[in-house]
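Below, each structure is written out as structure tokens.
Readers should treat all values here as calculations from the given coordinates under stated rules, not as data from a laboratory. Just so it is clear, the model here is predicted, and its values are computed rather than measured. Cβ atoms are built from the backbone, for glycine too; each structure is taken alone.
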Structure I
Amino acid sequence: MEYVGLYCQFIQIKLKSMVEYRGAFLMNFFAKSIVFSTEFILIWIMIYQFQNIAGWGQYEVMLLHALNIGSYSLAGFFLFHPFTKLGQHIQSGDFDEVLTRPLNPFFYLISREFSTGYFANVVVAFSIFVFCIHILEIRLQGLDILFLLITILGATLIQGAAFIISGTVAFWIVQNKFLMEFFMFQTRGFIKYPISAYNKVIQIILTFIIPYAFINF
């Protein structure tokens, strides 16, 4: 509990700095909102042209992608900067500062590097998610809502685990940008579409080896 209170104070400091430079924050929010909204529009247009992907329509695929982007962004708040920059910190020697603090190194690292750049991602993703649920006339009740919340939590933990695994390789291979790119962008790009659209080999890899299929499918 001591760490939770301290962590909240770290986040407060980050949020105050965001408010201090609200113009930059709003510009970043607006730019990211356009980028991610455009991505969803392109998915809609592409599937509209082909009618469906493996039997999935436009709004169903958009709903899957919204879960992907939303959970990635929730994990990114806490883990993107700490683990994408870990190799740089180790190489420059800055990581020694983390080890000398009277706090758990992992906790201190994620507290210090909390990112405020994912608000637009979350807003766009969950707005699209709610919109798709409305269009598809999906009725969520009691246990459905609970299952959805558990799914989002589980998806966020999987995305976070990918950040941590690909980042901590920097302790052995300092230049780990390729691995980060492979895990966080190239491989995760497969779940933009239904897993059933791929062949069995890819389905097995995304289910049992790199379990991204559990994020949204």
Structure II
Amino acid sequence: MKTKSFKAYIAEFIGTCVLVVFGCGTAAAIGCDVEGGYLATALAFGLVIVAMAYSIGNISGCHINPAVSLAMFISKKLPLRDFISYVIAQVLGAVAGAGILCIFFKPEDGLGSNGLYDESIVKSLIIECILTFVFVFAILGVTSKVKNAQVSGIVIGLSLTLVHILGIAFTGTSVNPARSIGPAIFAGGAYLTNVWVFIVGPFVGAALAAVVWKAIGNKD
């Protein structure tokens, strides 16, 4: 495997920044308790993935998510050096995106941060693990065939929308450690205290997806 160029790391930074600004920004702007708020926020996250997939996908693969990068590393599609560099770029991009959101919103209001479901760490971990498993499993499946290249961005974007439609009511849906870290740093309080849940859950879910796909995926 060839390591990626520095341009790929920049692309991951930009993509993750955009994801936080428009995804978390939509959640912060319209909320998820108002009529249509769930769907609008879910679509915002999904549409960002579609937009970024067709703009930076050919540069970095458009992971913009440490959990996705972990799955690619486990699947031997990403060298260790790139995995580490991608995660750093993604987290920095998320922090930059959250910083931009501070111009428009009060940080203490959350900036679209994730929260525990029913004040339960265990429930929240399980939910994030399941949601991430489904999302990453879809990514591994659609990217396993070259002929899917033209539609993979749409499929992945819709998959992210899908898990958000269910998950927003419980944890706000992370499935992306960087997306959770950025806003939590500025929001502070319980958001920052509990952010580890939205790091561990997605990483576990992504790892399981990679292992399962490796076991059942069609290598042809």
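Worth pointing out:
- Given 3.2 for distance in nm of label points 7 Å out along Cα→Cβ at positions 40 and 136, calculated: source structure among I, II: II
- Here Rg/Rh (Cα atoms, Kirkwood Rh) was derived from just one of the structures I, II, and that gives 0.99; the source is I.
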